[in-house]
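Since every read-out is calculated from the coordinates, none of them should be taken as a lab result. Please read these numbers as outputs of a predicted model, since none were measured by experiment. Cβ atoms are built from the backbone, for glycine too; each structure is taken alone.
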Structure P
Amino acid sequence: MKIGIDASRAQVKERTGTENYSQNLILALSKIDSKNSYRLYFRRSDKDFCDLPKNFEKKFIGLPRLWTQVGLAFEVLKNPPDLLFIPAHTLPIIRRPSLKTVVTVHDLGAEFLPGYHTFGGREYLLLSTRYAVKNATALIAVSQATKHDLIEKLGADHAKIFVVYEGVDHHFFKPQEPNEIEGVKAKYKISGDYFLFVGTIQPRKNLVRLIEAFAKLGERKNLNFVLAGKKGWLADEIYQAPKKFKVEEKVRFLDYVVLEDLPALYSGCLAFVLPSLVEGFGLPVLEAMACGAPVILSTASSLTEVGGSAALYMAPDNTKELVNHLTKVLDPNLREKLSVKSIDQAQKFSWEKCAEETLEVFERIHES
């Protein structure tokens, strides 16, 4: 079977959720599958992408605009694979009727929280996701919660949805030595103890509530909150929140943090906190747990699937509950217990397992 993959997101230098998913899944497939052949479609020169086995071919489609709907569409019309895999939402409209397609849907944030997206971004996400849900041969949902939302919100056919959890690289994300932690803290000028958030700075992450809850802890010497991530849509209120709640000296926005520094940041925090309103999966949760960080999560969407019994949970609209959990993890004995649970829970997920289950979907659709 010749499998075509939209690899455009895997090339992004400052990768976040869907980009990390794309790259890690491609690399894992290259390690487990020598039987099938692959054609990776890139948006720009593939020189910065790692070497792959001989059964992986790289195809550069140099089109600055309308890359998916014109560039990729024309390429798969001209030279079709047996199956086309799109790792995130957007399916070419013009394609051969015989071409089998598999599309990964990560979440339906634009459906549930339309006011938290720009108008153009929201309409693009809504239209592209709805089209893919209706027209793809099969869908991969990254959690049971996302599968449920696809069925209930968009009327998707449950028979063509396959749940495949994302993974984590246990060789890279693991507890770090104290000197590594202190080195990264010094690099980013972090002093004292800190809670940590990693992800795009955007309203759906519920960060204003998070900063408010941190402020309610009161004056505690050398206690800080670190938020690592790129600025997203409609984020101004979040950046203004530390001043509003009078903790501007204790809240640090680091912007995007390079991948190499994340394990130490996770390993050194008091707890990783993700109180999202909507979450398709939550890759940073897995990364943090693999590094032994205690995790505090909301009960929204997929997070209970990822955190399992290892996390402390709060309702996404319950500030008091969040304050209580932040207070609890100041206890070193509780942190130690939660750290062990985090590492055990993270062991249930891997990119190799994700690749194996994804490949099973490809083979099932190809043979059907």
Structure Q
Amino acid sequence: MAVPLSIPGTGTLLGGEEVFVIAEIGKNFIETEAEQPVAIYLANAKKLIDAAVDAGCDAVKFQTHVVEDEQLNIKMVSPHFKGADRYSWISRNERSTPPAFWQAVAAYAKEKGIIIFSTPMSRGAAQMLMAIDPPLWKVGSGDIFDYVLMDTLIATGKPIIISTGMTSLAELDGLVAYMRGKGAQFAILYCVSQYPCPHEAFNLATIEVFKEKYPDIPVGFSDHSIDGHEVDLAAIKHGACIIEKHFSFSRELWGADHKSSITPAEMKTMVAAIRAKEYEAVDTASFYGAKDRELEGAESQFRSYFNKSLVAGRDLPAGTILEKDMMYAMRPRMHAGPLGSERLHEVLGKRLVAPLSKFKPLTVENLA
């Protein structure tokens, strides 16, 4: 049986008797292609928090970016959002959310009585968020191999929720073993990285697989579908104790995730159905799939866009003995170099044979 995780300072459990519902605001406070003042983004964020509270959600979650140690300045457009190249989009997100933004939204959520946390997309983003002392962390599917980030989050001792939309079963086994070895508290979300996700893409049998393989770990469902909430009820029936859904005022707004989000009215209906335990009677057959199936993330088209490689975090002279704070884990792996960020601990303590300029990739040939 899964061991519930206590969320510090909230009296709330992940994996307890009640399903934990997360309204994933993400970056949906950005609604227009034209940039707006930070005050507008803050007002939008507060309205979304109000809507999540009204819907009965347990928590609101954002996404936090620091472009310096996340995204290389390379022209790259993700398949799920053609509206901007990734470097421009991440840079805009950072400009939109200075430290004062996070202080204000955290204070507002506390005033409204709802848990607030975020997905830091890099070590730098996590360090910025520490000023608001979030009670838990979320790690997106593209960052679960970023051990620069993961080690930073584990060191806080707070619970970590991990999405699995860009991993294989074997890779997830490795991550679980790593986190257990570090004494981390964590939960796992079954996730399919499609935006929006059609119902036929789900294989909810995976939730049962997770519960059997990792019986002590709370298991949930991160859902990008928009056509009703039956799949979420089905996921709960098969053992999900956490439900995360993208949340927006309209799927017609401009931005990466609006089209994969549910509206406040839809969220309110879903939460009411969960609290009424309607999942007990739901027919799950059309979502179940097969327990012997590989995770969708093993072949996800997004892996090369969102996974990371190790690069120099500053100019490093020849002879440098590598330490963790000298390196960044950067996207996209297709351009960032041959050493994936999951190989961090293989290179720590190695010596550079030749000098390495900031943002240049680490290579086996340059290590002794």
State the single structure among P, Q that was used to calculate FRET efficiency 1/(1 + (r/R0)^6) of positions 101 and 221 (r between Cβ atoms, R0 = 41 Å, to 0.05), giving 0.15.
P
Identity of the structure behind -11500 (criterion: helix-only ellipticity at 222 nm (-39500 (n - 2.57) for each DSSP H run of 4 or more, over all residues; to 500), calculated), options P, Q
P
